[in-house]
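As structure tokens, here come the structures.
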Structure I
Amino acid sequence: MVFGWGKKKQEESDAISQTKNTLRLDEIESVLSTLKEEKRKKIATQSKPLFSEMQEELNSIYKIIDHLKNDDLKVDDIEKILRVLVVRSKTEVIDVITKESKKSLPTVSNYEDVLKTADAASHSLKKIGDVLGKHSRIIHVFAKKYAQDLKDHLELVTKNNTMITKMISDYSSLELSSNMIKELAQKITESSRDLQEIDHHIAKLRESKDTAESLYQATQKHLAEIRSSPEHAGFLQLQDKVRHVRSQEENLDKEIDDEFSKASRPLGKYVYVTSLDKSLKLILERLVERPSTVIMSESKDSIVMILESCMKGIVSGTVSVKETDKSVDHIASIISSLDAMISKKNNIKTQIQDLEQQITKFDYKKLESLEKQQAKSKSDVEDSEFKIQALQSDLAQKTSQKQKLVSDLESVLERLGTKYQIILD
């Protein structure tokens, strides 16, 4: 406000109840609606006399302006240039203030009316203030007797307008707080739902963990019974025998391979000069690489034929060797011991087959299945424990966040005038 008047701030504070009331989340909407409705009614009631006073003051201002309108201000006694300025200022002040002060403020019956009337009053007050501020110097010098009256009446209008504006501003703050409260309540509800889901998930994981632990213990007991049985002891003995016989087989294979290695050079050379048919040549190539395997997979006659053909090649000089007689003797020795080699191999093979046949009488597949089941149930227990720990950590964090939201909600509610303790179902 120009024209020499300053606005005076009016601080209005409601006494805060020191009694803590309990409040459930589902009651908040109703409490806020009641609080806002009471506030709106209170503002409407308190603003009525203030607007009436403002209307009276505007009427008084109109009367003052009407007197000013009929006052020549003795402008004829001043020089022409200044007279023109004074008359122009007087005319503008009279026109604007007459127009604004003649307006009737709308009747107030509810909060919406308060907003409309306050807007109309503020508009008129600004127009009057602006025109008086614009011509303040002229009015104070040439219409001094009107200036103080206008100032006094406008101060009352401004005071009431400030009080009403403050009430409207307080209600706007209440609306903002109300929205904040609803948002916090919604977040608390969502947080509660999240916590329930985590609790439910933890409970399900604990059930899964208990089931896995029970299965692990039952499987462990079953395995212990099987492993302590005479059948299992016999099974282990048979496995040891199989390992022993296979060890003998490995030694025999080494002996056979070593025996053939004595003739490996002529046999190796014979591969490149042989006139044998394709099938026998393939056997020859494999015989050079791993004779202990070939003597069991191919016929003795084919092997003897290959060895004898190699000897003929050595004797004829087709196969070039340093010591012909020695190479021939080695091959002859192999041929003579071939039956014994094959017999030993067959004997070991028969032993292994007999032992494996005896082993099949023991249900070792069931044992393997139980061992896999035990390993899986142990893994399931560990997995459940890990997930439960992770969820419990998340639960603690979300619980802390929820408590913070509740504290914030109670703080915002307290600023509205009453202390509440939020009750969560």
Structure II
Amino acid sequence: MPNAHPPTTSSDVIVVGAGAAGLSAARRLADAGLDVRVLEARDRLGGRLHTRHDLAGVPVELGAEFMHTAANPLRPVLRAAGFEERRGVSSHLPSESFRPRLESFLAASCTPEESISVEALVQRHATDAPAAQLLEEAFGAQRGREELRRTSATDAMHELELELADDEFMGEHNFRLPAGWGTVVDHLAQGLHCETGRRVEHIGIEAGGIVVEAVGENGPLQYRAEQLIVTVPLGVLKNGDIQFTPALPAEKSAAIQAMTTLDILKLVFVFDGDVWTFDSPVQQTRPSPSTWWHSTWDGAPRDETVIVGWAVGDEARRMLQEPPEVMTARAAASLSAMLGRPDHPPRTATFHSWGADPFTRGSYSHVPPGAPRDIRDRLAMPTGDRIFWAGEATAAFRSRTVGGAYASGARAAAEVLDARSRLVEAAS
């Protein structure tokens, strides 16, 4: 533990984590007139939004790349601020008959048991050709995250129900931000009190509020507040990087451990000239990675081409077992051959895996077979009137996305304001 007398700073609310969820929550609380302090372990803001400007003449996203869905809660915010958006590559385009067929299937189907995987659910309907074809189309987005045998059928079906009610499916509408997500982070953080390089190690509930113990560049630090919002990634919570006193309720700890984090590998290659000749993303079985897309938006300069390779699940885990230079060289050679330029390697080659990041410990959250149906609600549930929870893993809808994380921050901020009202009423 930090030494007995670290410097102490007080505020109304502390937000742990400066990703989309943390900045969303902090903005709403600050706009409500509260003194809010955001603590971020990294030396930068943004969390899993990570824009690089040194790899190409355009911003390159090592983290989240697309703004998914037309109804994304960030779209009106960014439009009001003057951000330009362009249509990005769409990864899931349902057929015309998909919606009515899915609606009929869901209405006629029982909710699967919590223990069943998507793969097992698909196998149940293998002899029913129309149902099998529908499920193959329905679970396209799931295949881009993790193996179907490792995916909860209950959660996947619930997501389809929400998407059907919303009349928009994941990957149907993707948007790119030519300025890069980094500029969005700067916009969301404008005017907020954010401290980077603050690794939170302990959160305690005491009479009248919260005590946070962190480590900075110059040693231990202590912060006090009446309420706190935790927005750190699921992997950090699962690893026990932050300790709580008293210990978290058993249901909260169980929710954290019941979920998993995804293994995703993103490779980025930059070529001189306009070398992408395909109309859509390319899927291939061998060699790895299996998915490629053109990462430069429509209207961008064509004197260079940024191409992304994407691997998930077992494929990502297999590739990450190789030495980085070997893995990157293999992927670059595969891409050059696919482009018909075997003798022209990329100018720049790099990759990113959030699993190797000690402040993330995984790409984004995932619900495996056996997890409770309401697992995300359990993770989002406030701990008394003092500790609140946000982040993509807690999002009721569009988890795993920037939009879902942003919405979860707004929800947690509303919960804080409601709790503060109750505390004032109780004291009067």
A value of 67, 44, 36 was computed for Cα extents along the principal axes in Å, for residues 203-410 alone; which of I, II is the source structure?
II
From the coordinates of one of I, II, mean projected area of the Cα convex hull in nm² came out at 51.0; that one is structure I
Suppose percent of Cα pairs over 19 Å apart, for residues 259-314 alone works out to 34; of I, II, which structure was it derived from?
II
Output the label of whichever structure in I, II has the greatest value of relative contact order in percent (Cα under 8 Å, 6 or more apart).
I
If helix-only ellipticity at 222 nm (-39500 (n - 2.57) for each DSSP H run of 4 or more, over all residues; to 500) is computed to be -29000, which of I, II is the source?
I
Comparing I, II, where is Rg/Rh (Cα atoms, Kirkwood Rh), for residues 251-354 alone highest?
II
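Every number here is computed from the coordinates shown, using simple stated rules; none is lab data. Nothing here was measured: the structure is a model prediction, and the numbers come from that model.
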